[in-house]
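A.B. asks: Below you'll find the structures, each written out as structure tokens.
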Structure P
Amino acid sequence: MSLETQRKSLIPFPAEFQTRKVETNGAVIHVRHGGHGPAVVMLHGFGTTGDQWAPLARALAWDHTVIVPDLRGLGLSSKPEGGYDKKTQAGDVAGVMDALGVQQADFVTHDLGNMVGYAFASQNPERVRRFAPIDAPLPGVGPWDEVLKEPSMWHFGFRGPDMERLVDGRERIYLDRFWNEFSIDPERFDEEARRHYAALYAQPGAMRAGFAQFAAFAQDVADSKTYLEMGKLKMPVLAIGAQATFGAMMAAVMRFAATDVREEILPDSGHWIMEENPSAVIKLVSAFLK
């Protein structure tokens, strides 16, 4: 059974959605897209792939064109040696939008996706109508230095060839720790989803790419300094923090980066928002996009 199809009994993307491989910016980006109306781009983070967005995609597709890439190196996208700074990955997203003929979109992002979305919006503000970042900090923005001191963020510095060797063949063990410790109830991140994502992260080069996402933070901090010097984002921002993880900090971070920030706390959820409380995410995001 292919990695594309093995998540059958979990919530799928709508049957009319198409998949496409977009060659852009030195990578091949796996994209799911479908629906009708104004475009919305959804970006995932570490520990999942674009698959996490299927419930939200189903809810929005009746009046939105939904675009869901896998970040470079993760999911079914290619795994190049470099380019894991978020500025480069914002270029990946621009290439995807261009390939699909989409000039402007709303952005809904989570985890590392927040960082890519911020880099994209800072470089291409005219292409982003609204921005909804969910439950993760931005390198070099606001309380970033305090975030780095948190013991729970130990994985930001866990990388290198020896770490890759330690995790090789043990991807499920490594990922279980994040799924368990960053959730309000680990059972909500169910066994089938764990098997699905563990298989994707066990692909050759996937964990190297995952570690590289964090290794690029020093460059991301430098790029954020440039973005902040250019001025704050002007588009409406819905900053959603999960109750058990980032909470109000999500909005606090975004107020350093944007002028029009609305704060929401996602109730009864840890970091894995689409596994733990997807109905609340759908309600908040749908209202914001309308």
Structure Q
Amino acid sequence: MDDVNRCDPCTGLCEIVPELAGIFKALSDPTRLRIVHLLATDTTGTLGVSDLAEQLGISQPGVSQHLKTLKSEGFVTSRREGFHVYFSFNRERLAQFQDYFDLMCGAVMDRCDRELVRKTTQQAALNACVVFYSYTGVTREVADRIRNACGCDLVEVKTVTEYSAFTAYTTGVLRSRRGICDPILPDVIDVSRYDLLVIGTPVWAWKPAPAISTAVRALKGCEGKRAVVFVTNRGQPGEALPLLEAALATRGVEVAAAVSLTKEDLAARTAENDLIEQIVKAYPLPAGNGGSVRA
């Protein structure tokens, strides 16, 4: 019965919306925000109602009422020492609120991305394929978000011999520097039926991971198609994007856009949203829909 009204896929957002509403209400008052700031930056641990009233310039009953609201939402805790009551800021509650807020933002942005696809292409899903390699899971996360937004297919490339934490940073990095390709599965990637390709890889030694270099060679039916490429990295993409573009050019693939994603980008979803926009922009639209028909 509880599952009847759940969204597909379920984000769990509906379960935290009532709690978020209470949190937003508690934090919407400027005086309560000042109390939060005072308690969060206090180093004495001995702030009471009278201390807060003096610093805020309001009455003690007014402070007590604001503290009651903040305590009800878990942002403020108190302890009694004799006749005195001291108040503290609950940092764990703030961390929980941030998790809830990130969940809400993520769900909203996913919906916005899907609406962007629908409005631009006049279809709910794109006939596109995301070919990617992921070692730590970061690139896979980006690929999943692209699929959620665009409804496209995923092809995850795997190395025949998996890297360990040690060999990835020794053998793997060395092979990347030397441009050596890894044997992969699948060894043939048929993309002939797709209108757009999206290629993603982590950056290893400022170059594409060896597995994705093999994947480009393994593409079948890619000639004359367009592609959007992306790399995930720690802020130093190096030559990864131009090398990936050059490799695709040798296969007859036109790279329409290239995006670099750092850890900070993924957290803020700024460059990632730009990636979705670039994919939609690169998608070949039929004649009469603002685009051109590609052979």
Structure R
Amino acid sequence: MAPERPPVCDYDGSTYQASFWERGERLYEDQVEAVALRRLLPPEGELLLEVGAGAGRNTPRYQGYQRVALLDYALTQLQQAQQRLGRSERYIYVAADVYRLPFAPGVFSAATMIRVLHHMAQPLLALQQVRRALQPEAVFVLEYANKQNLKAILRYLLRRQSWNPFTLEAVEFAELNFDFHPAAVRGWLAQAGFALERQLTVSHFRIALLKRLLPLRLLVWLDSLAQPSGNWWQLTPSVFTRSRAVGEPNTTAQGALFRCPECQSLDLAETPEALVCAGCGRRWAVSDGIFDFREPI
């Protein structure tokens, strides 16, 4: 019997990009995340994997990369990204489960995973999948929701919340929405085959009153000054990390990009409507420029 798949948080049909980012007064969060990305991600490279790309909010920030693979489970999010970025050889749109990444081992020179890990019921498994797709020494930028943030600590000390922000277990504050302890995340990265190089604390001033009273540019500047403190302590709701893939190199067939998520075969023949796996015969849909590996057709 095949093991049960971990649950997936599906944003299909969601208005997340418009309701949360464009109309949700999140310019501060967006811009401080851009600062962290510039500090952590090498400015150029060959093939970058963007895990949880959504509607492509961050994708334009990867201009130095020759090609970008946008991965998301929600087909409608990728369609929005395609409308935003266009269809070209530079962008590869992939609908797939992060626990079963459909990529050949060791094909990517860098990867990002921003505002995604907090939806992972099995974060270690997801990180192991990302590591397998990366070349040796590839840079991986990960963002996670921090359980041990200052607001949670104060609420706990004032007995206004029951869960302890100092313990390692995750907190599921809504279905498939988790906050993680920094030490737990560091442990998962090490187990998955990553060497942690740097940590940045982000969104120090994620307070509605401050965002109303202070100019955006000032808040972003102040946050940028405080971000390097993440190497010593992590007290903000969002933490960015930069790690490097270590260990034995993954081997793959020359020129192969995809692998079958069911049988792991790298022999996939492309037709106008599908990728057909020579190993198990399964067919994976290709529709309007989007490769769909969620379920075979």
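Nothing in this text is a laboratory measurement; each read-out follows from the coordinates by a stated rule. No experiment lies behind these values; they were computed from the predicted model shown. Cβ atoms are built from the backbone, for glycine too; each structure is taken alone.
A.B. asks: So if we calculate mean count of other Cβ atoms within 10 Å over residues 95-102 for every structure here (P, Q, R), which label has the highest result? Present the calculation step by step, with values, prior to reporting the outcome.
C.D. replies: Numbers: P: 16.8; Q: 13.8; R: 21.6.
Sorting by mean count of other Cβ atoms within 10 Å over residues 95-102 in descending order puts R first.
A.B. asks: Which one of P, Q, R has Rg and Dmax of the Cα atoms in Å, as calculated from the coordinates, equal to 25.8, 83? Display every interim value, and only then the final one.
C.D. replies: Working: P: 17.2, 49; Q: 25.8, 83; R: 19.3, 61.
Label of the originating structure: Q.
A.B. asks: helix-only ellipticity at 222 nm (-39500 (n - 2.57) for each DSSP H run of 4 or more, over all residues; to 500) was computed and gave -11500; which structure, P, Q, R, did it come from? Numbers along the way, then the final one.
C.D. replies: On the way: P: -11500; Q: -14500; R: -7000.
Working through the options, I get structure P.
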